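Have a look at these structures, which come just after this line.
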Structure 1
Amino acid sequence: MRRLTRISAHDKPEPTYTTIARFNVNVLGWIFLAAATLCSLLIRKTVVRFHSADYQIFLRKWYEHLSTYGFSGFRTEFADYNFPYLYLLWAGARAGIPPLALVKGISIFFDLVLAAAIMFLFRSLHSSPLIAAGAGVLTLLMPNGWLNSAVWGQCDIIYTSFLVLCVTMLIRRQFSWSWFWFGVAFSFKLQAVFLLPLLGVLWLIDRRQHWWAPAWAVAPPVLAPLPAVAAGRPLASAFGAYVGQGSQFFTTNAPNFMSWFGPNAKIIGHASLWLALGIIFFILAAVVKIHCGQLDTNTILCLSAFVLLAIPFLLPTMRGRYFFPGEIFLLIWVMKNRWRNWWLLLLIYVPLTFDYARNLFHSTFPLGSKELSVSILVGLALLLRETTAPIHKS
């Protein structure tokens, strides 16, 4: 006979509660993402009326110039932005859109373009549609994203969208399209060139890329000034707009390497260009050697984030918002790795958010640019270490 054992009250299993889904889980996921997207749009609607100093001093005056003179206004050098953005301003002014609504509307539209580009990237990585959509929606909720576009009215979101498309096409091995989208990004903003060292190295080591593939990057910057030339702009002046963006006044306000030396360190500032290029090429050479010339998708995304963060960290005449493409690629890389390195986002994002608040709202913090730059430097060092992670795991 079986011996019956008495179960004491202490031996009884604790009651557990597990939810049973009322609806299809994927349907619920899409509903929640739609709600999150709506929240991101409401955030932008709330802050869109803010007038930044850049809008009052520059962007509104450019709008008024184009509104007054029409397309013939391109004959003169009235703005220091590249022509594709100014064409959008001209089209909006011609349509009668108010200046603030137009400036903010362009940037917010490209918020959505960036989210769509990130969704396309994750679908290219064989993620499910729900996960890809979640990655795009999270980008819309990122504070530095809507601070840059809906509050500041800047165009960093525009060329960042095209850089994401550039890297996506690279991963998909559509190399001509990759170089083309890089050219589009460059035609909007000179700072897109920060990604060029990595693209150049990948072009050199990957024999699947045709030697003439980079020629696709030349077409957009060459074609972009031609409508202005047709309006009467001198050819040298039209193409000199690209060079003019690189000759800004010396500043050490950004939380980067130059903040350590003060405003009088112009000699060091001019040398920092070669320092930045030397460091970047040395690191790329080391990574290529470590990986035996075979860089996988994860390493390419990690290096994209590193290069786009390290170059503005080392150069003078930088603004905190020039880190924005690097922030986006860092977020993409962290999401791809299932948030394994989420703390890297804090090291990079928090000091840059402080910099946004200081520039936009003149907020004061006990930490200056020097102290904030230390956090970014630590984040860069740890991010660089991750570029060899696949080798360690194998």
Structure 2
Amino acid sequence: MASIQKVGKSWQYRVSYKSNELDKNGKVQYKTKTQGGFRTKKEASIAAAELESKFKRGQNIDAGEQFFSDYMRNWFNIYHKGKHKNEKHEKDIERSVLLVKKHFVEIRMKDLTRDIYQDFLNKIGPEYSQETIRKRHLYIKLCLKDALEDEVIRKNPTYKAVVKGLKPTKEEDMKYLNFEELKRLVAEIREKMTSRYLSRFIILFAIATGARFSEILGMTWDCVDFENMTITINKTWSRDNKGFGDTKNYSSKRTITIDKDTCNLLRILKNEQNKNAVKTGLRNKKNLCFVNTKLELVTNNAVNKTLKSLCKKVGAKEITCHCLRHTHASMLLYKGVNIKYISRRLGHKDIVTTLQTYSHIMDEMEQKESRQVDVTMEELYCAK
């Protein structure tokens, strides 16, 4: 039964209802729900009637009390986990769940507002690209749309939200070093190679393998075969949940060859880690390859900072660690390596992905080869 009363200049309702929860003696609990701020008595009465109607329909009127992060995790587990053929799509949704857990600490569904949500988008803007934020916003919006449909919330806080990422998008980020720049960079890196300069090991490993940054951090020593000079990439390191995660897709699990110099660099790193373990007593329980003397993982930002500094020093264009993946691919393409092999080495889902990603490089190569044909024919006709 609802009671309506005036409080100050506004009106409020109070509704008593039978809860779905039992008390410690196993008896049904009765609760009271109060809401104010209504301009007129009629508005308060209508809202109270809506609430009573929900209760009569068997709806959980306490649903708005749950935390947003819990609601979205539950939404993901019920409607999306293991239900997508596209593994990347499912991982993108889960990344959105983890982002909500990180930024909406103890925010209840009933307390979500447009201002709170927009403030969240503004805060993550400098950290991500426009495309990444657009994806995260899309999945959060879908979740809250379902919450609105289930009457867990009264309004959708994502309505007319402004999405703006400040980091470069993939297209802007598609930079790579040419072979001459790469040679200067590698020479400079090898001037100082100890575990103290862990970022340098990571940079050289990325150049040699084309591995993604999360795959590099997820490398463990049992996945390095020194005898056959191969590495196996079968997991990643997740910065969101601070543990091992799955690869981007099934094809990303792969075993690839490494050259003898890269193999030797890994031996140096492993030997230094063994010496450090004896000296400090610290044990690498997760068996990670790329950890410092304190067994800490280096951040993407730290590696990017080192890489940009080195690029600047050798007069190469300043790039990020992810661009080393493109550099690796472009280096192989320019050397005439088979595109199918490159696709498998990079862990792409299929060869179409590789062709789409590096079509611009292949176009440049085609133009270069076309010019070479012109030069060759000119030399032929000018021969005496």
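Supply the structure label, taken from 1, 2, corresponding to relative contact order in percent (Cα under 8 Å, 6 or more apart) with the calculated value 16. Walk me through the numbers on the way to the answer.
Values: 1: 16; 2: 13.
The structure behind it is 1.
A value of 13.6 was computed for mean count of other Cβ atoms within 10 Å over residues 220-227; which of 1, 2 is the source structure?
Details: 1: 18.0; 2: 13.6.
Checking each candidate, the match is 2.
Tell me which of 1, 2 gives -20000 when you compute helix-only ellipticity at 222 nm (-39500 (n - 2.57) for each DSSP H run of 4 or more, over all residues; to 500). All intermediate terms of the calculation are to be shown ahead of the outcome.
Values: 1: -20000; 2: -16000.
Corresponding structure: 1.
If Kirkwood radius over Cα pairs in Å is computed to be 25.3, which of 1, 2 is the source? Working shown, then result.
Details: 1: 22.9; 2: 25.3.
The value was obtained from structure 2.
Quick note: the coordinates plus some simple rules give every number you see, no bench work behind them. These figures come from a predicted structure and were not determined experimentally. Cβ atoms are built from the backbone, for glycine too; each structure is taken alone.
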